[in-house]
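Bear in mind that the values in this text are calculations on the coordinates, not laboratory data. This structure is a prediction, so every number in the text was calculated from the model and none was measured. Cβ atoms are built from the backbone, for glycine too; each structure is taken alone.
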Structure I
């Protein structure tokens, strides 16, 4: 029996929902994280996922928990 716990998968749609819920633009989140707004767009459209450092900064910028942006 496989007892491995699946790690949560990043969700661009949930990221977008969290950002909109807080009334923030992609540019505002990008400035808080220290990346270009293009990165936020790519993350929200599931073209790429943030690396570990950016994920932590993103959660802080949005003031949310990991569960809010993962599936």
Structure II
């Protein structure tokens, strides 16, 4: 078990340590590329926005009250 931990530590320090042949900014570029979708959401097209708006309007229409706000009758 200790041998596996030592090997893992050696590999990790060779990849990320000061003696690594890969610079720190290259690792940042990799992380940015991996999390690109999370960091910057993809913009919707006009057709997707219109479809989303239509779905929301239909949901409000069929919600039961027609989306009307006001005082409740007693």
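In this comparison of I, II, the computed figure 5.6 for distance in nm of label points 7 Å out along Cα→Cβ at positions 14 and 46 is attributed to II. Match the computed value 1.6 of distance in nm of label points 7 Å out along Cα→Cβ at positions 22 and 54 to one of the structures I, II, and report its label. Clearly, the read-out refers to I.
Please state which of the structures I, II yields -15000 when helix-only ellipticity at 222 nm (-39500 (n - 2.57) for each DSSP H run of 4 or more, over all residues; to 500) is computed from it. Clearly, the read-out refers to I. From I, II, which structure was FRET efficiency 1/(1 + (r/R0)^6) of positions 38 and 62 (r between Cβ atoms, R0 = 35 Å, to 0.05) = 0.55 calculated on? Source structure: II. Of structures I, II, the largest value of percent of Cα pairs over 14 Å apart belongs to II.
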